[in-house]
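Quick note: the coordinates plus some simple rules give every number you see, no bench work behind them. Please read these numbers as outputs of a predicted model, since none were measured by experiment. Cβ atoms are built from the backbone, for glycine too; each structure is taken alone.
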Structure P
Amino acid sequence: MSFSGHAWTLWQAVDRRLSPSTPLDFEEAWRQAIVDPLAGPLELTGRLRRVPEDRRLVVLVHGLGGCSESSYLLRFAAFLAAQGVSSLRLNLRGADRSGKDFYHAGLSDDLEQALASPDLRHFDTVYTVGFSLGGHIVLRHATHNRDPRLRAAAAVCSPLDLSVSGADLDRPMHWLYRRYLFSGLLDMYAAMQPAYELAHSLDEVRQVSTLRQWDSMTVVPRFGFASADDYYRRASVGPLLPQLEVPALLLASRWDPMVSARSIDNPYAEAAADQLRVVWSQRGGHVSFPRHLDVGLGPQAGLEAQLWSWLQEPQV
């Protein structure tokens, strides 16, 4: 692991404090009722930014512990607004701290139900972009997409094998990243406490020190998995990639300390080479790249510009 990967990842947190993202003008609150087989009726939320007369929509999905206000989503939405393109910054279930539920890496059906929202019907062209775990969900959705409007899907720093990425993140040297993730996850879990009979109390869950422990105590009992290994096996997108129904892109950093290269650069990616384009950057960390990133995806430099160029003319 290169030290530069840690530096890029940690710099993102510093940059957020030095240059906080500002809310976009002309945004509106977005809500969509969904149905979960176990929990029953739920609600997804987000922020919708419509561009008048534009019928293209980019759905942006945050990573583990994030939400629709995550800085990388705000930057992408601002870029799209400047291009005259509409965007939806989607909260995965519970990410808005509503206490309605919480999410996991396999809930791609939620994205499908979000796209069925009446508020999104007038868009005739849809793209999905996800970061980290959100990118995993975006890729998973693209393997069983039923929406003819979806043209392409892009993921940034997203694992293909949840077991491998989880094991790497649980290494002792990565304690700081786990602490950061748990801060957001515990907020969601705490919000659920008053209304749900959860398998473990908040005090018990606060004692977890690894992602596997978190998944075992929260995701596994809530969603009916037999174990953390069962969850990783059934939810991982890697084995599903040959079923991709639209062109897909995965942009990653070789030195990402949170999603290891070995959780991406594996037989799953090789088996789906005709459906999934994997592009590696030699600079950057976890969802953090140079401002003038150029990985050959388009004429304009920058993460958002590179991804937008590919989405409009996807080539695998």
Structure Q
Amino acid sequence: MLIEQTRILSVEKHFDFLSEDTEFILGVRIDDNLKINFSEIGFINEPKNGDTVLPATSFGAVSRFNAEGKYIKHKDQEMETAYRQIEWHWKEFCGRNERVERSKIVDVPYKRYPRTYISPPSMEISFIYNNEVKIIKINKIFKYTSNNFDDIKHGVNLLLEIFNRCEVFTKDLDIINKPSVRRLNWDILPKGKYPWDKLQPKLDEIIKREPKGNHPVINNRFEKIRQYDPEFTAIGRAGFRGYVIFGFPKKELYILESTKYGNATYVLSENWEKLSKLTKAELLQNDLHKDRIIHRESWENEIDKLLA
């Protein structure tokens, strides 16, 4: 898996495809597109297999913290007295018209906020060959657990700061590829007019999970929308159970209906391919709907106006 950005803020966002306790290595493959000044990092110009260095601090805040640590200022606390040393110069009188230049190191007090020192992670990087592929890797095996997220984030950001990229390898230095996400939240029925006698049993499967008193109302809503001959119907699965989308691509309308009491009918205008890849929260909360029809007595009239 290749990460190319300035820095990451969340480990879970980029590594959630790994199982708990998975061990891995962070590094970068060296190719013609990766311009590296080895001496700037700390290596000799022609590093040899196994050469290891603590990266120089000149790349930015992450590499500086990695080598030197940092202080956390506590601005919510009262200031304290601290001291800095300076060289103090003066002329010492040694007799008539004679003075000698003197100097000494003295402590000068000043006020500052209390601070806590955070020790440097001191992650070293190694230059290695792996099956004739040149790799620079952090000299550490990471384990995917929440307790290690700070270390993982620091390791990724250290490589991003130095190389503008970071890759994830197995312990044997094979590339770990992030699998593409394939959401299985919808059963899409065949395109074209779907006979009610075939569609009804599929809808009955989700309707029967609701209180019996609600069945006629839910059936009526489904039947009303179906009268306008949607080009396809998608029935929600798993966490989307109870949701049905009736698609009218030619009208650029997708009707999201729910069996849940108190819900509304959402009128969506985005293309179905995009909608089917969204999470439930994204689908309902990100203002993707062009209209929202409340389940009241006026509901049928609103549907007629929309689809007639």
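A value of 30.6 was derived for mean projected area of the Cα convex hull in nm²; which structure in P, Q was it taken from? Mind showing how you got there, number by number?
On the way: P: 14.9; Q: 30.6.
Here the read-out was taken from Q.
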Seminar exercise, completed: FRET efficiency 1/(1 + (r/R0)^6) of positions 70 and 174 (r between Cβ atoms, R0 = 41 Å, to 0.05) gets 0.75 when computed on, of labels P, Q, structure Q
Exercise. Which one of P, Q has helix-only ellipticity at 222 nm (-39500 (n - 2.57) for each DSSP H run of 4 or more, over all residues; to 500), as calculated from the coordinates, equal to -9500?
Worked result: P
